[in-house]
1. Quick check for you: by mean count of other Cβ atoms within 10 Å over residues 3-10, which of P, Q is greatest?
2. Given a value of -15000 for helix-only ellipticity at 222 nm (-39500 (n - 2.57) for each DSSP H run of 4 or more, over all residues; to 500), calculated from one of P, Q, which structure does it belong to?
3. So Cα extents along the principal axes in Å, for residues 19-98 alone, computed for just one structure, reads 73, 20, 15; which one of P, Q is that?
4. Taking distance in nm of label points 7 Å out along Cα→Cβ at positions 11 and 139 as the criterion, which structure among P, Q has the greatest value?
5. Ranked on percent of Cα pairs over 23 Å apart, which label among P, Q comes first with the largest value?
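Where a number appears in this text, it was derived from the coordinates with a stated rule and is not lab data. Given the structure is predicted, the values throughout are model-derived calculations rather than measurements. Cβ atoms are built from the backbone, for glycine too; each structure is taken alone.
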Structure P
Amino acid sequence: MGIDMDRLAEAIVEVYFDNCSLVEHLSLAYGFDAVFVWQPVLWCGEKPLTVEEQDIWNGTAEGLYSVGSDMALRDLMSASYGIYESGLPDSAKYLSLHSVFDSVEEQVYTDFTGAHITPAANRMIAGKLLDILVGHGYINGEQIDTIEIEE
C-alpha cells in the first residue's frame, strides 16, 4: 500500500489555495493587500548547479536530513509546484518564483534543504518581487528610496 503522489500533490495545492482564500477574506475585512509567493527551491527550475548544489541534489550534502536523498519528497515538491502553476488564478496576487535563478551560475542554495539561500540570492528575490509589486500597482515605485544593503 503506497501513497498516490499525484493525489497528495493535488491535496497540498488545494489546502494552499484554501489558506489563500482565508487570507484574502481577512485582507478585505482588515484593508490590506495580500500577495502569495512560492519560493524557488533546488528541485524546481533549470538553474545550472554548482558543485555544492549538486551535492545537495544528490543527497550528499552535510545536514540532519538530506532532502536530495529522498526521491519521493523531491518528486512531491516538483509535482506540487507543477500543479500550483497550472492552477494559478489570473491574478498578480499569485506568484511562482521557481525559475528566478535559472540563469544564475553562482551558488544560491546553501544547505541540505535545497530551499535556504544566500544573502545575494535573497536580494535577487527581493528585486524580482519589488519589480512585480511596482508593475502591478501594489507599490508606488516613485516612493521607493534606494536602500544600500551591506554584504
Structure Q
Amino acid sequence: MGSFKTKCMKCYNRFIVLLLTGLGFISACTQSSCKYGVVAEYGAPQARFIVKGTVESEDSSKIIPHIKINLDNNTVYSGTDGKFQLEKTDSPENKILTISLQDIDGQANREFLPLDYMVDFNGVPFRGGDDEWNEGEAVKEVNVKLKPKN
C-alpha cells in the first residue's frame, strides 16, 4: 500500500511542477507592457554617451592644450587645438555626467583652476539603437571655459 501511495504522490508532484512551469512561461511571454520586451530577460538597457568639446580660457577665449579631462575612469587630454572627446556607456536614465578638468602642465600655457563640469544630456536624442536593450548613442558638444589661477 505504501508503494502505491508513493507513486501517486510522485505523479502528483510532477504534474504540479509541469503546470507551474507552463504557467510561468505563458505569463512571461504575454507581458508586453514592458518597454524592453519580455520581463524575464536578464540585463539592463544601455546607451553610449559621447562628450565632444573644446577647452578655452575664460578671460581671453584662447584654446588651452594639454588639459587632463576625466570621466569616471576614462581620462583624455585636450589636443593642441584644445579639443577632446570622451565616451561612457551607462544606463539611459543617467543623463547628467560630470567631467573633471585639471591643468597638469604648470606654467607652460598659464595655470588654470581645476573644474568639475556638468554635461546634461536631457533633450539630446539617442541615435542608432536597436529598440531593445541598446538605446544607441547621444552626442553632446560643449565649450568649457577655465579660470586662470592669477
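1. Sorting by mean count of other Cβ atoms within 10 Å over residues 3-10 in descending order puts P first.
2. Computed on structure P.
3. Answer for the origin of the read-out: Q.
4. When distance in nm of label points 7 Å out along Cα→Cβ at positions 11 and 139 is computed for each of P, Q, structure Q gives the biggest number.
5. If we compare percent of Cα pairs over 23 Å apart over P, Q, the biggest value is for Q.
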